[in-house]
1. If Kirkwood radius over Cα pairs in Å, for residues 55-134 alone computes to 18.8, which of P, Q did it come from?
2. One of P, Q was used to compute helix-only ellipticity at 222 nm (-39500 (n - 2.57) for each DSSP H run of 4 or more, over all residues; to 500), and the result was -28000. Which label is that?
3. To test your reading of the models, identify which of P, Q gives 115, 17, 12 for semi-axes √(5λ) of the Cα gyration tensor in Å when calculated.
4. Of the structures labelled P, Q, one was used to calculate P(r) over Cα pairs in 10 Å bins from 0, in percent, for residues 15-110 alone, giving 12, 16, 16, 11, 10, 9, 8, 7, 6, 4, 1. Name it.
5. For mean count of other Cβ atoms within 10 Å over residues 23-30, the calculated result is 16.4, so let me know which of P, Q that is.
6. If we compute relative contact order in percent (Cα under 8 Å, 6 or more apart) for structures P, Q, which one ends up with the highest value?
Structure P
Amino acid sequence: MKKFFLSILAIILSIIVVVIGLQMFGIMDVKGIAINQMKKIPVAKQMIAGQEIQTELEAELEQEEEKVAELTQENQELKNRLEGRNSELKDKQSTIETLEEELANLETQQQERKNRIKKLVDMYQAMDAANVAQVIPELKDSLAIRILQELEAEHAGDILSQLPPEEAARYSDILSGES
């Protein structure tokens, strides 16, 4: 009887080795066959279905995690771009503020210059033409022309008539825009 049990045990072991060999070499899908057979047993069927659902859910979870990782990376890239653009915007805003300050300073300087020239014009307007004719040639041409342009035409004419003819001609050319 012992020999009989040993023989049966040897046959079972031989069958197991052959089945494992067939599974390893891809000749037979023992696992698939076993699962199909187990699906016929109600309790095993529920366990296999639960494992399949779990496998599907794990695959979906993995896909969702990959999407989250991609979106996180894209979000970070967008944040970096936004920070860069904000930095550029701040730089440009600073440049604009600086230029606005410079413009305001230039406008103030220009207004002050106009006021000073207006005072000079008022002073020369009140002076005798002969006295102004002595001062005008000593000024820079640009200032002299500006003053002559701002004076009343009759007074400017009187001043030009008091200048030497070559000076009067030169200023007249400049005033007319012909030079």
Structure Q
Amino acid sequence: MRRKSEEIKGLLGFSQDEMAKLLNLHRCSVSRFESGKGHFPHHATVLLGAMLTYIQSPEAAADRPAMLQEQEVQQAEKLEKLIKENEYQYERLSRLLHKAQTRYSHAEKAAKLLYFLKEHAEVLPEVAPEVLQMLERRVAATLQKQGKAAVLELELQVDLLVYQKMLLERKRHQMAGKPNANKAS
């Protein structure tokens, strides 16, 4: 069973201390009331009843105090910043992905050519073994650092940014329709 304090705080948004000050009572009086061991004086019961009636009314749902309007402005500003940051990250990671794909493609071709040179060494002009070893080390290092796994990671990061952009745009659309619903009485 939920305590009255949780129910009242959930409805009104005030802590036990805040309720005591608002109702001009001692905190222990509020505590006793919430635990079901006491009652409020008449003036506190009237004020609490009025607050509960108001907060559950259509009037309260439609009211837009300045501090809540400011919250909506801040929310919209934050959303726009998130959208811009998403766009920036998308462009940045897309460039990195393109470079990684290009590097991988070059390394893949080099690895295939090294394989070809080794497999057909008897019919091709001789290539110095130290040159082949040096090229193998370079290709192996490139594939280790920027191989298919690195490309996959960047592809997934770009995909996540695309999905994030869709969510941000959906939230923008929802917020654009919200003020009209709040102004309805």
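Each value in this text was obtained by applying a stated rule to the coordinates, not by laboratory testing. These numbers come from a predicted model, not from an experiment. Cβ atoms are built from the backbone, for glycine too; each structure is taken alone.
1. It was calculated from structure Q.
2. So the calculation was done on Q.
3. P
4. P
5. Q
6. Structure Q comes out on top.
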